[in-house]
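Colleague: Take a look at these structures.
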Structure 1
Amino acid sequence: MKLLLTCLLATCSLIGAAQVHCDGNRYIEPVFASIDSVIGVQFGSNTTVGGFQKNLLMDIYLPPSEFFFERPLIVFAHGGSFMVGSRKEMRPLCIAFAERGYVVATIDYRLFDAFSLPLDSLLAFDVAVKATMDMKAAVRWFRENAAGNNDYGIDTHLIFAGGVSAGAIAALHTGFLDADDFTGHVAFDSILQENGGIHGNSSSNHQYSDAVKGVVNYSGALKDARWIDPGEPVVFSVHDELDGVVPYNRDNSDAMGVPVELWGSNEVNQKARAAGIRSQLVTIANSTQHVSYFLNGPATEDFALAIDSAGYFMEYAICDRALSARREHRLPKPSILYPNPADNTLRIRDAFDVDQIEIIDATGRVVQTTSVMSSSSIDISNLQRGIYTIRMINTNAVIGIEQIVKQ
């Protein structure tokens, strides 16, 4: 009986800790000013396209340890067209999320290093598969560590794969690539098998799962968004609408010097929603740049939008508040629309449960309608000064009502 009582108390303590973590601030706002790091941890090893053996290393960024256990983990991969780049480039993102309470890792993966070979679409796919398998090895490494010393206090049910550009392509494939996706694609299946199958061969600890809770996709793409199936990971995306490097829709990319068809974030978002998967896409409207929101560094509004929106999205996945919010016909604060008061533009964040926004004037007339799936901002320059009601709609049901002031 004493042992049973001890176990029950321990269980209640863990449940209480988890509830404290979901306080409406952690995972969303930067709540920690001091961040620790562990640099150069090896999580795997494998052979590159050029035939060289590469030890795979990662840097790990951690919030303070007063709430050490059951912390969510994000495994990030850098961009660079699978040809260049370094895990150290991800340091600003890692710090931003660690400040919010996440354990964050930025990983090496194998880059294309065989410049004497002719590059074609199949070789480009091979490089992307190698990067994907390296990311999966990193996920397994954390689960193996958690089963032992658990040096980083992670909750193995709350692991997210993330990346920028090429790294986001690897993250999306980590989340959505299955062995049966290659039915009828003999060449693709052959590449997968040459890389160790669906779990890869960058580490031998296959007794541990490489499944993830969700994907954080910054301007990435899938080889085929039809690979997304019901029950697969939740997905958050940011993408420039007219991106000429990695397409926003379904189009060819020649980032590696050869045309490769990719299904971009808009296609990923639509296919995920159609499959019943929680998904949010923040579109940088009319932008022709690639990853424009990160180009000017952390001290910018777009950088904050990309980080804050992802934080809100993952907090929902971690704390699972979406259903209760929908039942109460309201969205949790802070508002999905900002600034308020506003001059000419309203920005949209944390709107993965909203399909459409209606703006209603003081007479009750709908003066403007915006599809959230196709926009990350609302132009209100044509509205007169005054107070407007915002009605948020999901599948023809009103799930939130707010007011904004047009200056």
Structure 2
Amino acid sequence: MSVETKELPVIVAGGGIGGLAAALALNRQGFEVVVLEQAPELGEIGAGIQLGPNAFHAFDALGVGPQARARAVYTDYMVMHDAVDEYQVGKIPTDEAFRQRFGNPYAVIHRADVHLSLLEGAEATGKVRFHTNTRVVNVAQDEHSVTVTDQNGQRYQGVALIGADGVRSVVREQLVGDPARVTGHVVYRAVVDKKDFPVDLQWNAASIWVGPNCHLVHYPLRGGEQYNVVVTFHSRQQEVWGVTEGSKEEVQSYFQGICAKARQLIDLPKSWKRWATADREPIERWTYGRITLLGDAAHPTTQYMAQGACMAMEDAVTLGEALRVHNRDWTQALDTYQRARVARTGRIVLSSREMGRIYHAKGVERLIRNDLWRGRTPERFYDAMEWLYGWNVSNCLDAAKHHQGALV
């Protein structure tokens, strides 16, 4: 590596959760970072997200654990009810025994509060520069560096490029060019103040009501002063991937057969954001020379595993660790990073699809779903979650050892 290359920053395309986590991880390995964000200002759209213990392991590894913990709401349990008859399909305590098992809590948080915690950490380093209103249109590389061109023809040179530019990644489009898979599932999201939220649903829990071709989710946010409400249904029309304004009339038309208790949720919000969802098929190769993908750019997934943001932060931590163990050698580090992450994130994408099928079961499949977890102890639930929540910085590279030569 030349002296000139050593002095170049790492370029991160995207200033969302994945991009900021990557900037922090890279800075902790001694790199200066330039973040290119196409939006006019740094921020996050959306509402609440769920954080498993793996997310808190990532926050700690990135140095922003205290900030994230202060903004999270810690749940007592996760619970699933049948939205037709109120049957409790499963309940998983997230109490002290859960924390002891996985070393960290389960929590819910506003997406903007995750972003803010990471942004504060990045700004505090003094070694992360941000360029907003900057949309990547082209990337090129040689043996020693990467050059990124934006929509105004401005060029940025870096020692490497991390494509963390989301589900519509320009970097992925240039490198891979694979199509999105539109699911036909539509998600409506809203945040409701506590005073407007039904008292009989004010549970300190990540709660889901599952019904035929639909489900509803609710949980507290911001100290319990607000509640996140998410409803999902199979659309009757051909969907185009994207976000639009929603209508209460459309939501209500899809939830005719569910119980009154769950139905309260769809009458609450004054305004809705409507997401027509998509994912992509898992791919074996994310890394091309000095360019790699991270977060939704690498493994866009549906929301049913509640792991999108968690996986992006895991990616960032793993990338940092790969650079550390390979003494900042980019070729070796990006190879190790890819091998450590491809199978795990691919499992999330495919498991999420299957979880969507379980949630939306009807007929005999619904009856089978309702029998799945009957009588299961908390310990058995925890055993089943070990592969997901047992991730941490000390084992994040382990999979790379087992996937030698797996890629073509």
Structure 3
Amino acid sequence: MPSERMLVGLDIGSMHVCAVAAELGGDGQLRIQHISEHPSEGVRSGSVINIETTMKIVQKTLEDIELETGREVTEITTGIGGSHIEGIMSEGVVGISRKDNEIQHSDVLRSLDVARSVDLPLDREVLHTLVQDFSVDGRRGVRDPIDMIGHRLETKVLMVTGDVTVSQNLKKCISRAGYMNQKLVLQQLADSEAVLTQEERDIGTLLINYGGGMCNMIAFRGGSPIYIGGVSLGGNEITSDLVYILNKPHELVEKIKIEYGCCYEDLTQDDDLVTIPPVGGWPSVRMPRRELCKIIEPRAAETLTIIKTMLQRRRVIDHVSGGVVFTGGSALMPGLSELAGEIFNAPVRIGMPRWIDGLDDRYISPQYATALGLVLHTAKRRQEHDEPVQQGRQNPKGGVLKRMKDFFEVLF
């Protein structure tokens, strides 16, 4: 298999930097080759705050991929998220003036150009343009208007914008590590590729990546994203509370949180005890796990309440009848689904990334959803762009698959 078919997804998070290498076979099957992971440094709430430090971690992670696979990394898809990400709704309307009134690909491009003609501040850039739906002569809900007959085409899009500085710093870390061919993909899109089913996207579902330094959110309805955002809150706030109250080192407290943490008090028992090992000459301490939960639960509840309030203001909650799905490293904490179910008053599940050929079971965990979703997203785009047109399916406009290729080139 030629080296250009190796796909690499890079997730630069606040807690870990994870790279996934996968091979896309000629049969369209994706196979995981290797996963490399290192503790993150120089990143806070999804933004790089120390380029040199982050660059070294990225370089080490990608060099591990090259060493284990025996192949050079030539293309990298990196996730971008955080509170600076915003979704802007826009519409583009064009008239169909040709004699037969048949909508062609050029008409879709024109409507998208009109929809994207929104003045943005100089510090903002468009990362993705996601089509919500099309409307032909006032009839909404059209998925593919090409070849339809009409006089007026409307295109409703969700423009995903981000801070130019955050994007440039991410790219600079990777380029200074020696890897120039790179592409940024919204982390929420990668998460949804790995975790959500098509049915969940259709009926309306809210996906929250509860990470260490931030919570990234994306809401679907009718198969399309209707909201994208993020808040600079995550599991690190819980760790900070524990460090302050227990008066113990950060690394030790993080281990205690992972091993014994629970954010729903009703799941703990009176006889559950937590042993805090000796530190700096102080003896070990035993405390009820319930007391630990009493520290964790209020902070987790506060974070979830802030998210719910923000979504209510934007009227997103009313459209996600399919419930809430949590992924990300902090989603592993016991009790999160029970606590979130009470706060959101909706069905809640923990989203595990779907299995991929060659994937070790230990990586089927919420904390690897973004990295795995990045290669799934890239593979999906690659297949849509490269799949050949079959004999007997061609038409004068280039065939259905050709039009799909052009369409997704516009969207992504």
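Every number here is computed from the coordinates shown, using simple stated rules; none is lab data. Worth saying up front: this structure is predicted, and the values here are computed from it rather than measured. Cβ atoms are built from the backbone, for glycine too; each structure is taken alone.
Colleague: Taking 6.4 as the value of distance in nm of label points 7 Å out along Cα→Cβ at positions 110 and 262 derived from one of the structures shown (1, 2, 3), identify that structure. Display every interim value, and only then the final one.
Modeller: Numbers: 1: 2.0; 2: 2.8; 3: 6.4.
Label of the source structure: 3.
Colleague: Looking at structures 1, 2, 3, which one was Cα extents along the principal axes in Å calculated from, given that it came out as 86, 50, 41?
Modeller: Values: 1: 70, 66, 39; 2: 67, 44, 41; 3: 86, 50, 41.
It traces back to 3.
Colleague: Where is distance in nm of label points 7 Å out along Cα→Cβ at positions 70 and 382 largest, in which of 1, 2, 3?
Modeller: When distance in nm of label points 7 Å out along Cα→Cβ at positions 70 and 382 is computed for each of 1, 2, 3, structure 1 gives the biggest number.
Colleague: For relative contact order in percent (Cα under 8 Å, 6 or more apart), which of 1, 2, 3 scores largest? Walk me through the numbers before you get to the answer.
Modeller: On the way: 1: 12; 2: 22; 3: 18.
Checked 1, 2, 3; max of relative contact order in percent (Cα under 8 Å, 6 or more apart) sits with 2.
Colleague: If you don't mind, another one. Work out FRET efficiency 1/(1 + (r/R0)^6) of positions 150 and 286 (r between Cβ atoms, R0 = 41 Å, to 0.05) for each of structures 1, 2, 3, then name the structure with the largest result.
Modeller: 2
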